[in-house]
Structure I
Amino acid sequence: MILMGRVSRKQADWDRRVRFAEAIGAAVLSSSNDPSAFPTTHPLHIAAPCVRPNKAAMALIEKADLIISLDWLDLAGILRLSLGEAQTQKPAAKTIISCSVDNYRTNGWSMDHQALAAVDLPILAEPDQFVAQMLDVLRVKKTVQLKMRPAMKQLSHWNNASLTVPPAKRGEPMTLWDMAMTVREFAKAQAVTFARLPIGWPGEAYEFESPLSFMGNDGGGAVGTGPGHTIGAALALKDSDRLTIGVLGDGDYLMGVSALWSASHFDIPVMIVVADNRSYFNDELHQERVAQMRSRPPQNRWIGQQIDNPRVDLVAMARAQGFDSEAPVSTSAELARALKRGADIVANGGRYFIDSLVQPGYADSGPDQRAGQAKKA
């Protein structure tokens, strides 16, 4: 299998990566932390994109006899999470090829590389240059007929699974899953570039068909970079036919909201959509884990993290920066209508903001777990 990591944004390089995977008949996995690297709906992209490997990704990694890493971020980490063994203690019982120039750009003092993976064949090269040369060696000059390996034919593609879950109860905001599926459906109708997507955004919503479908998240996991990244991507794509959307968490938005002023000042068309769960929820979960470790009451996890009482008017803040907006939406139908209105405004050179109210909580697996979460809630 091929782990598609940090690679080029060029269409020609994208096409070569597809031809390479098809030529050797390898399963493909991409990271939801990095920009789009491979068409997620392709038959070889069997498991949904992920940061932490989901069950399908772990199964693929466990079954693989050969793994080619194209500059995957933290290769040792995904192998440890998938195989249950630290690479420094017990290397994977499979052949691993790692193509990366991390040796030049990482810093041992600050642990940029995290753990070092046990690799059978290290290749010190840019991944797309390596792929291009491999295609020459394999004499693959044009699209080849895809031949799925027998073992892979028995595996179900992530996009074939049911993507429906029980709807939110009447009077309650939609779940993050509902929001993601609504945004995914909207993006099918036009060329959309997602400049950012929030923590917990389900991998099943990553339906990417272009190297410009998704720009990736920041490498450090910071809060507050989303607005600036979104405006920067929109500036770069200003004269293209692509609609730039930044889907942000409310905490990320609040810490960098002044970037919206720059979009208005420099007349940059863009749409900002906030998944508003009224909390720095990732830190709520962190505080809950720490509380359990220290035998302290986990129900206090919200302290210092919930963004409520008083509730912040995110719409007013966007309007103050020169964005068009509307009242917050809380259902999939309302969000779908707001996305359409926003797309029309951005197409005419404007800027639009949507405050999408969602229930607190997220999960990194599939709709079956989300249904269980909703039932438990």
Structure II
Amino acid sequence: MSTENNIDAIFKDSLKILSDLIAFKTVSGEDNNSLINYCDEILKKLGATSFKTFDDEKKRVNLFATIKSKKPNGKKSVILSGHTDVVPVSKSWSTDPFKATIKGDKLFGRGSCDMKGFIACTLAYAPIYAKENLNRDIHFSFTFDEETACQGAPLLIKELKNRGIIDGICIVGEPTNMKIIDAHKGCYEYTTYFEGLAGHGSAPEKGVNAVEYATRYISKLMDLREILKSKVPKNSVFDPPYTTIGIGGISGGIARNVIADKCRVDWEMRPVIKEDGEFVHKELNEFVNKELLPEMKKIFPKSSIKKEIIGEIIGFNKVSKSEACEFISNLTGDNSREVVSFGTEAGLFQEIGISTVVCGPGSIEQAHKVDEFITLDQIKKCLILLDDIGKNSRKN
């Protein structure tokens, strides 16, 4: 039976695999070994080779598997890249978030579009690649904790460099409605910790109020945010066109009548260019070391302000000629290019010389939301693209 006539069967397989993937509760920070082993087993049965990279506790793991070319002719390999983690769920779901539920033309479940739908499509189509006389390698790259500032991918990228896998075409299957995305901002995430001196609320001058110093820190961030609005790079393709700063949360103190000795601020920055990030950190460091800390230490020498880097996802840069974008365009006939505001792992692959494009099934409008879903039509469109990749990879 030809591949064209077998798409319906592959579609059914993709729904079964997606249902299995959703059942793995791979919330960021949690153990994802079971899901990775599931994917690895499918690919190894097809003859794929693979390796894994782990976090320090071996609780979270990346997988990189390869279906080798049977008649290589110099064509660059294709990397199909997806992250296995999902964001937490609330109690507001109308269905079980970890059980795939089909209603009409939608499949509901946490991670259905972001981005287990893409992973399911690649695994469902893998048997076809394994049977074909491919003239290029097809790689499967599945990572952990993309949702928490891409903590897993850098470990994988380091191993790719060690193994000399620094060329090729990478398709990051984030939900783009199968449109070609060729750029996005960076995403830097931080937590800043303030430690002062507790005391009775009736004598605020005898303590060091960590919350009050944290609010001054936030005020500085807001001042810098306004400055960045005037530093729009020439020909910026983003909306908004400048680097943004946002405060995700602040927590500290134990009671109204107690001077707060601890506080934390969670914040992020989405730089358009690397220099904006350097500017913000320079200004913050000067403010902390010349103003805030001296005031705090004058009262309590052990006072501290410490900034923790949660993750610094580099931006995905638009290039004048992208082999990856042209590859997808030639297959789909869609020559349009778009940019997005959300971050992906694309810039990490791009940084080591792998031409990269972001293109995958589902809508980002459904990601991270209650009752997340992917439409069945988007799954079919993804399978058609994978089919086209297969056809292109068996031509002379």
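Looking across I, II, the calculation of FRET efficiency 1/(1 + (r/R0)^6) of positions 193 and 273 (r between Cβ atoms, R0 = 25 Å, to 0.05) that yields 1.00 traces back to I. Figure out for me which of the structures I, II the number 13.4 belongs to, where mean count of other Cβ atoms within 10 Å over residues 153-160 was derived from the coordinates. Derived from the structure labelled I. In this comparison of I, II, the computed figure 16.9 for mean count of other Cβ atoms within 10 Å over residues 113-120 is attributed to I. Looking at distance in nm of label points 7 Å out along Cα→Cβ at positions 9 and 249 for structures I, II, the greatest value goes to II.
Matching task: 1.01 is the computed value of Cα Rg over 2.2 N^0.38 Å. Pick the structure from I, II. The read-out was computed on structure I.
With relative contact order in percent (Cα under 8 Å, 6 or more apart) computed over the structures I, II, the top value is the one for II, the highest of the group.
No lab work stands behind these numbers, since they all come straight from the coordinates. Given the structure is predicted, the values throughout are model-derived calculations rather than measurements. Cβ atoms are built from the backbone, for glycine too; each structure is taken alone.
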